[in-house]
Structure I
Amino acid sequence: TGKPKGVMVEHHHVENLHHALQSTVFAHCAPNSGVSLNASIAFDSSLKSLTSLLAGHRLIVIPADVRADGMALIEFLNTGGVDVLDCTPTQLDVLLAIGLLEHRRSDLTLLVGGEALTQQTWNRLAQADQIRAFNVYGPTECTVDATVTEITTEQTQPVIGKPIANARIYLLDAQHQLVPPGAVGELYIGGAGVARGYLNRADLTAERFLDDPFVQGARMYRTGDLARYRADGNLEFLGRNDHQVKIRGFRIELGEIEAQIASHPAVREAVVIARARQQDTQDQQLVAYVTLVAEIDAGALREHLAS
């Protein structure tokens, strides 16, 4: 439908996320650390910042105007008592480009998630002084994060790590059989974080939330992501198995946009792709290609999409 889906997450799912992060990421942070609220509360990753209050940390809300200004945000991180920053790779790449590492005055813990990390960004974080960075992965349907790994020079390629406490990760083939180590499979998540399903969407819930064939009475979530296990047991993310992309943390179905463009009477066919604005960056934009049956300009197509 192209409309947002409501995911039914229970309190104990969030509690498990909180304790799992406290035993991994926040185990390295001092008591009463300043944890930034960098995301909108409409974005699931904000839960990680909000629940840090349960462990006695301070919550520091980053003003919206500061969040939109890279240099202002770097200054805020230095002067606002921020010890922990949760961000997407897109935002992080902007901060790195304008001097986050060079201007950092004290230790900072980074939680990076929502999109895949490039090799270039992974390397910079692994080699950075005063920065301790963690790569986290997980869909909203499994309560924000399902895997975590610290970014270090020991791991030379980007990985999404291993399951957090009480989460189960399966890599399955088309017959829902486990693939061997090193083989590519679709990533399914089971365990404590799996949500009830989608609000008022029984059909979609049945499609994505399946019976767990390995744990009787349990359920698992089909992510649509492809991954494989590396020799060290870490998961390597390999992209989507469908026509869905992620831009700045938002999952977007390209087919839905193509259908709306093609619904205009002047359009015969439409193809939409995600393309990086610059090489080796996470800053992507959507680009549409069309064949026409009648003359129309791009502005009119944008108006059609907006309506």
Structure II
Amino acid sequence: MASEVDMIFPIGWQSPKNANNLSKMNKKYIKEDKQIVNIDNLHNVFDGVAGAEWTNIVMWKKDYDNHLSGKQLVYTNGKDPKKVKLVTKKNDVDKPIEITELSQLVKKHFGFEPLQKITSVLKPYGLRTDVPKDPSKYQLPSIQDERFKKDDLELWTGGRGGRKIKYVPKNYPFPRVSEALHSYKVLVPYAWGNWSESAGLGGAYSDIIIAFPNVATTETWQESGNFTSLNIAKKHAKYLMTKFVRALLYVNKFSQHSTTAWGAVPIQDYSEDWWELSISEINEKLFDKYHIPNEIRKFVNDNIQDKNESNIVNFK
């Protein structure tokens, strides 16, 4: 074996996960190996490769001592170096006491139901990110660059080139069909929050999308909600962009992926008149609704990235 090695891995091994063979990497002696010089988390290096939106390059040197006492030096796209402890158990991930107390107060509220109940699984239509480039790879028919018929469905795709809209016939044989296909919903990146703590807890959050009826998506997004009106979808999108929600999302978030992290976020019925207000004003109304003490409000407002209506595609 060479004395210096660069290794490329899916980023998931850094999180305390054991699914999909990650148990082979989720070992203390691996995550605390002092021979790791640094880790660089890179976004969309392998454009179009399924599951490779985030990857990392691990630099390893035989007999090297990084003097980090079990931590690792982690970069994001070659920048913002941080000393990070890669843990093997979720219970070992330290979350700020203010965030855990916020979650406890919210869950005590009468009628609490988690947003996970109205959030789709990963790949709500069974489509990988690279499907538009070569559908035949998955034994699927072609995907169109333009709408040929009035009832064609929109297909939102993502990747290194950014958001794109493709089209498929209304009877396209999706491997899976979401119940929200013909409803209003909000598309949220499954990797929501880039985990760069310089932007705040959870990192920087990308834009979300209000999706109209007859819109499907690749695995780039999860569907949140299943609504009969655009007005309710707009309120839901504003809710997701509050610091209140993203603080609660952080409770169960251990990597960029948010797929199953919505368990501490409460479902809303949007009956209060204040849902017509701005995102920042709604944020404060939510603190009032759940009787959140001032010190927790201040911590959340100081430590979660600011977002506003301009970060919601199709809001206007």
Structure III
Amino acid sequence: MKLALILNVIDPKIGGVMIMGDRGTGKSTTIRAIADLLPQIEIVSNDMFNSHVSDYELMSDFVKKQLQNGVNMDTSFINVPMVDLPLGATEDRVCGTIDIEKALTEGTKTFEPGLLAKANRGILYVDEVNLLDDHLVDILLDSAASGWNTVEREGISIRHPARFVLVGSGNPEEGELRPQLLDRFGMHAEIRTVKEPALRVQIVEQRSKFDSNPQICLQEFQDKQSKLKNVIVAAQEKLSHVTIDYDLRVKISQVCSILDVDGLRGDIVTNRAAKAFAAYQNKDYVSQSDIKQVVTLCLRHRLRKDPLETIDSGLKVNQVFQEIFGTP
């Protein structure tokens, strides 16, 4: 779970993470904690979309026009946005809405931003995503894939950048996501309750220590936190220079083909995730061991469900990986 989150932070184009697991296993705690590992981002001051000052892909149309007209833009630094999407959210709350009354009376486009605007260049977290309305999940996944959100009301259209890491969590007991929606998440992590008594006691003690004095507990892990933060920043910078051999790419596609994975998302995400993992390890080239670390996370949720299948999907992915790649 932690690795999937870190890799998505290194390369948001992986396409987000779906985390399914037993209740009370720390899914929400871990997801909310990832925001503290991210460096602050530079945005155009007072911009409702957290626009980047120089990257056109992360810039609203208004900021683009201002720059083209030679206007100097003030900037400021903010923490990476971490936006929670409540289950009862309406489409207008998610996408934003256009003030039709102002448009008709004053002739001006007035846009009230939604959660997608706030989450631009950040993390959008949906707890119990399997209970969210399917059409809202569709909107989220479309925005996450395209990087843009378009709102159209009464012939008036506004679009803005919506580049975010989509993270969903849920309990399998409450139902699964539809396969076509599940396939849109880049990675899928499954969390089980810890069985080992000594480890359970360690978790309980750490939780009690935090409850009694949060500041001391945070200070205790400050050095480790800073170290991990620096590793993530270095990996983000290194990512564009990491390469993967043609032979390894062919083998990844062979694994997807044998597993009968529909479409090509599995191939694309596995390649991206392997590069991100290599960058995380401070390497210039992707190795077989890098692919092994990410292949299950990338493919386990893309297999066709067979009710008569006795083997776990994660084990099945591992078996096929060993057949194609052999033991490293």
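67, 51, 42 is what came out when Cα extents along the principal axes in Å was calculated for one structure; which of I, II, III is it? Structure III accounts for this read-out.
Which structure, out of I, II, III, was helix-only ellipticity at 222 nm (-39500 (n - 2.57) for each DSSP H run of 4 or more, over all residues; to 500) derived from, given a value of -5000?
Values: I: -7000; II: -5000; III: -13500.
Computed on structure II.
Bear in mind that the values in this text are calculations on the coordinates, not laboratory data. This structure is a prediction, so every number in the text was calculated from the model and none was measured.
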